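Enquirer: Structures incoming, each one as structure tokens.
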Structure I
Amino acid sequence: MQTHPVRLSPGDDLRGALEDVLRARNLTAAFVLQGIGSLSVAQLRFAGVDQPTELRGDLEILTLAGSISPDGAHLHMSVADARGQVFGGHVARGCSVRTTAEILLALLPEHRFSREHDARSGFPELVIRPESHQA
């Protein structure tokens, strides 16, 4: 495992930028160990809800964690608004960095992650393979 710190800038799409890091480094597996920073827009999908909820304002990222594969990310995040109210859920595209996002990635070059439909859950779920099985 290798670690890779990332700093995102104002206006960056949080999820898209993290997926881009993997593509730019030609890697096939990573985990977000932690992230902090701020957002002006958060798109969070709450448990049992199909569509994300948009939150706007000065939002602080309290926690950010998840997995990243070449075919997408599975990230969960908690954010607090200006009153200290906390929201958490699945990170969708469209989370816009307000001032900064500081993220620590664990790069796993010996693995290949993919997201494949799981009949039991009904969702694309993480599949982990050794990198030597690359097609």
Structure II
Amino acid sequence: MSITHQQTTLRIPTRGRSLVDITREVADAVTNSGVRTGLVTVFCRHTSASLVIQENADPSAARDLLAWFERLAPDGDPRYTHTAEGTDDMPSHLRSAITRTSETLPITNGRLNVGTWQGLYLFEHRTSPHSRELLVHCQGLTE
């Protein structure tokens, strides 16, 4: 056995404000890394998008999460001064600030180890489509 580190960059297209399930892409990066036991860290290289672990079985969970964020950080609030890129500019940064820009997950027996009803999502906070860059770093023991 030896210890390895491997990094992969994923480019994920979004269709505007939404949750994009990236579980499969990260699981593929884990498989390709050769790590059998270890950790994978996914880092979102943006300030207006983030990562969340969320239920992946019932789409109403994602809809409810999006609706809650709409109430929490609404677009176009006249109290915002950071509006250079539009009415969704500051709300996107607020949403990113209270979620996470990175997640670390276990790798067990060469596979991403998440719960039965868990998915890893890129949370796009802007209303327009974007291409988001994620850094996936796998580290751990190989065979």
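Enquirer: For which of I, II does Rg and Dmax of the Cα atoms in Å, for residues 13-68 alone, calculated from the coordinates, equal 13.5, 39?
Expert: II
Enquirer: For mean count of other Cβ atoms within 10 Å over residues 45-52, which structure out of I, II has the highest calculated value? Mind showing how you got there, number by number?
Expert: Working: I: 10.2; II: 18.4.
Largest one: structure II.
Enquirer: Computing distance in nm of label points 7 Å out along Cα→Cβ at positions 5 and 29 for each of I, II, which one ends up highest?
Expert: Working: I: 2.6; II: 1.5.
Once distance in nm of label points 7 Å out along Cα→Cβ at positions 5 and 29 is tallied for I, II, the winner is I.
Enquirer: Going by distance in nm of label points 7 Å out along Cα→Cβ at positions 37 and 125, which of structures I, II comes out largest?
Expert: Sorting by distance in nm of label points 7 Å out along Cα→Cβ at positions 37 and 125 in descending order puts II first.
Enquirer: Compare relative contact order in percent (Cα under 8 Å, 6 or more apart) across structures I, II and report the one with the greatest value. Present the calculation step by step, with values, prior to reporting the outcome.
Expert: Numbers: I: 33; II: 55.
Comparing I, II, the top value of relative contact order in percent (Cα under 8 Å, 6 or more apart) belongs to II.
Enquirer: Determine which structure produced the value 9.8 for mean count of other Cβ atoms within 10 Å over residues 77-84, calculated from the coordinates; the candidates are I, II. Before the final figure, lay out each step's value.
Expert: Details: I: 14.8; II: 9.8.
Comparing all candidates, it corresponds to II.
Enquirer: Something else about it: Starting from the value -2500: which structure in I, II was helix-only ellipticity at 222 nm (-39500 (n - 2.57) for each DSSP H run of 4 or more, over all residues; to 500) calculated from? Show your work: numbers first, answer last.
Expert: Values: I: -2500; II: -7500.
Matching structure: I.
Values quoted throughout were computed directly from the atomic coordinates according to the rules given, and no laboratory measurement underlies them. Since this is a predicted model, take the numbers as computed values, not measurements. Cβ atoms are built from the backbone, for glycine too; each structure is taken alone.
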